[in-house]
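What follows draws every value from the coordinates through simple rules; no lab data is involved. Model, not experiment: these values are computed from the prediction. Cβ atoms are built from the backbone, for glycine too; each structure is taken alone.
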Structure P
Amino acid sequence: MEELRFPWNDKEGLLYGGIIAGITAYLMALFNMSRSIGDFRPEYLYQVIPTYIVVWVVVMLLMTFVVGRIADLAINRYLVPSDSANTRILANIVVCVTCMSEIMSALGPIIGTMVEGDLSLEQTLRWPYNWPYNFCVAFWIEMALAQPAARAVMKGLHERRLGQAAVGGVTDE
């Protein structure tokens, strides 16, 4: 039996990654916007949405074509099949957050200023200062919110599918 908390096919993998990227990209965009302005106001929750949408697409592309592959290589190299699912989850989070926070600490400010219509490289040039903040915040967003939410959705989806199959209903696609 496959692990209920992880995607079983590419379609589920896209949903799983979309949930994680959606939560993390929104909160990181909000964090970085508030941090660059120097305060937080409730209206930022809405003002960040245009930037968030572009960031979410970029994050999904990077996860699919770059960071996800790096994480798979690292996990296959350093972990053994007998390692627990929780070990694999933590290793995946560490590798993905490290790679993604490094990349997005450089690209994020460019995307944000482009969406606002005023391209500036000022924040990108502050990468050595911004990256540690972004890594720490993204790590805890992934650990406490994004990954548990995505795993809960996968588990619910799989339990429902297995329940339907047990009573003679719909089977796996």
Structure Q
Amino acid sequence: MNKKEFWRAVKFVLFSISAGVIQIASFTLLQEVIIKDVNQPYGWSYFISLTLSVIWNFTFNRKFTFKSATNVPIAMLKVLGYYVVFTPVSIFGGVALVNIGWNEYLVLAISMVVNFVTEYIFDSLVVFRNSIDTNDIAKKQAQVEEQNNSNEGAVDEQTDQQIDE
């Protein structure tokens, strides 16, 4: 993994942590206060909190982690495709585990870890695959790097001339 990909992964982790905070906070509020008396509160609490965290995570990761200028509706449809599979599996699996006595917060944590790993892979290989580092932030950063590299080259050339003299 090169330095750029390492920092991309670090950003994804940090934004995912922030999305995780949103998911845990909203899940707890829903589970303990708002819909605690509903039949199967885990499923509803999980679905609503997952939706909130996905919107947050998609927005920041598209702009800052993958720096993608891709068509937002198309990228969102691709993410929706991922969640059309992930959400029912994690809801039904989570409800089944809670119904046999697993702690709902442990189930939530396991779902969040699986989501984190699989979504990073899906985003990298499918959603933003051909559009990584194409937005204005990435272009400005590339210009700064190019300037720095050309300035370093000029300094090296000047140093070489001084040594030759």
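Quick notes
- For 13.8 (mean count of other Cβ atoms within 10 Å over residues 9-16, calculated) the corresponding structure among P, Q: P
- Origin of the derived value -26500 (helix-only ellipticity at 222 nm (-39500 (n - 2.57) for each DSSP H run of 4 or more, over all residues; to 500); candidates P, Q): Q
- If relative contact order in percent (Cα under 8 Å, 6 or more apart) is computed and equals 32, the structure in P, Q: P
- At a computed 10.4 (mean count of other Cβ atoms within 10 Å over residues 81-88), which of P, Q: P
- Looking across P, Q, the calculation of Kirkwood radius over Cα pairs in Å that yields 18.2 traces back to Q.
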